[in-house]
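In the part that follows, the structures are each spelled out as structure tokens.
Every number in this text was worked out from the coordinates using simple rules, so none of it is lab data. From a predicted model like this one, the values you see are computed outputs, not experimental measurements. Cβ atoms are built from the backbone, for glycine too; each structure is taken alone.
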Structure I
Amino acid sequence: MPTVQLGQHAAASQLIVHISDTHYLSEGRALYDRVDTDRTLQRALAQLELTGLQPSAIVLTGDITDRGEPDAYRRVRDQVEIAADRLGATVVWVMGNHDERSAFRTELLREAGTAEPVDRVFDIGGLRIIALDTSVPGFHHGDVSEQQRAWLADVLSSPAELGSILALHHPPVPTPLHLMNILELREQDSLAEVVAGSDIRAILGGHLHYATTGMFAGIPVSVAAATCYTMDLSAPERELTGVDGGQSINLVNVYADQVTHSVVPIGAFKPVSGFNSDFLDRMEELSADERTEAFSRQV
């Protein structure tokens, strides 16, 4: 964390890495025989480690595997857990519509497999992360049962020290991809009644395969694009086209009074400008007025 405050806002109290839709297949097979799902996730995790950032948690919002294959779960689990251990981060796994509950439990959570919804609560240094299972076995749309809504209401009845973040796969926001509306989270009004007025400060989602933001019941919603492939929003209006490009992850910074969501493209790109850490060290040694003259004044 920064040692000197250079602007109006103090440093974030928590950093969460938000990853979605890894869609691993068994034996490292390529998705659609074309997409190397391992490559982009491994690259994303490597990029994280090179930053020197210390996230509190890595949250993966569903579709961890494409077909619920046990060995695919083990492969992605091992890759993420190794990186998380080095970063000192807690891993939060969230169910998606491509996941299979029993294998999800046995391979990711290392517990007995059942067909019950995978709903969990994590305390990350006073910040509560709630993993809510919106999957509907046998279908790709999402839903939250009456029993799950009652469970969530009970969890939210006691506010957390730093508030809560709700992580789910199907985001409760509209999409311009017309066909994807069939696969939306259903009965959203019922969920809104539970979360409205609660201590939830942000909702993290996936499923759409592109990054987007919105509002739900007065709560900001942030959707992370997939690490496997993304949807081409510039495709003809009535077409749904996935492309092997544009993959990214999100960095979620939790401040005292707000939460920000930043998109990080996956890959190596040629630098065209920049300032190194030595320059930042010099800026931190200056007074506020001196920093303004040295870095803000136009040349």
Structure II
Amino acid sequence: MRRRNFLLSAVPVWLKAAAAQPRSVVYKSVPDCEIKADVYRGGKHVAVYIHGGALIMGSRKLPDDSRMLRNLLEAGFTVVSIDYRLAPETKLPGIIEDLKDAFRWLRREAASLGIDGGRVAVCGSSAGGYLTLMAGFCIQPRPKALVSYWGYGDIVGRWYSRPDPFYLKQPAVFRGKALSVVGKSPLSEPPPDNERFLFYLYCRQQGLWPKEVAGHDPDTEDRWFDSYCPIRNVTRDYPPTMLVHGTADTDVPYEQSVIMAERLRRERVEHRLITVRDGDHGIRNIPPEEQERIYRDAAAFLRERV
């Protein structure tokens, strides 16, 4: 299929304004916690963006210089960047329920947002890539296309459920310190200057991420994780998917995207694996022009399929 050029040669003023001034809305409320989305107004089609942070950190707020955001806006998308409740205060089932509710809200409010609720694509990075891949089967109707940036489809593998060699090289975080930087009440947006990374570091050093985030032990309850591992839920109906991953990623192994691509191939799902040679987690170490090309190609991949 010949690629159509949906991308503009220059960024119009209205695109710059949209990127600079998103509209923040509450899409869901639970006791003691409002969960928000930032809407960057573009065209009628929608790209939902899901932030990373191991489901423990991060928020919907995108930097002004986001290449991902700019290329999606240039491709004619309205970009909706969503928050979700964070672990360990909220366990995985609650996080996935937030994901589903975000899409329910999007369809319900499509008219007021000026979007086509039937033309929705999804992209996300790292843990957001994982949630993007989850959206490929747990959201109905399914999104039209997905892009997972350095994400993963398996959350019970040894890479996540055993002590990680890379993180073991960093100063040890003990359980008391790890628990001191998280709380009991639900939250969807960490406070400024938080130290939640220490909880994540503890989980990776101990191989406890699945247990702490899901509240279940993959060694004794493997079947419980069936509904939360995208790689176990790929069928022929799975959306077209692009996977972007660097070979030098020390946080999420490159192999995670390789095995997901193989699973998609076996089920004859349209997909593309973009291998970033020597790219680290977030591909921040590669030349800016190569980053630009990847985000531009990803935006085109989504636009051609909505």
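Points to keep in mind about this one:
- Comparison of I, II - label where mean count of other Cβ atoms within 10 Å over residues 125-132 is highest: II
- Identity of the structure behind -6500 (criterion: helix-only ellipticity at 222 nm (-39500 (n - 2.57) for each DSSP H run of 4 or more, over all residues; to 500), calculated), options I, II: I
- Source structure of the calculated read-out (Kirkwood radius over Cα pairs in Å, 19.5) within I, II: II.
- Looking across I, II, the calculation of mean count of other Cβ atoms within 10 Å over residues 93-100 that yields 17.9 traces back to II.
- Entry that produces 0.25 once FRET efficiency 1/(1 + (r/R0)^6) of positions 141 and 197 (r between Cβ atoms, R0 = 30 Å, to 0.05) is calculated, selected from I, II: II
- For the set I, II, ranking by distance in nm of label points 7 Å out along Cα→Cβ at positions 37 and 245 places II highest.
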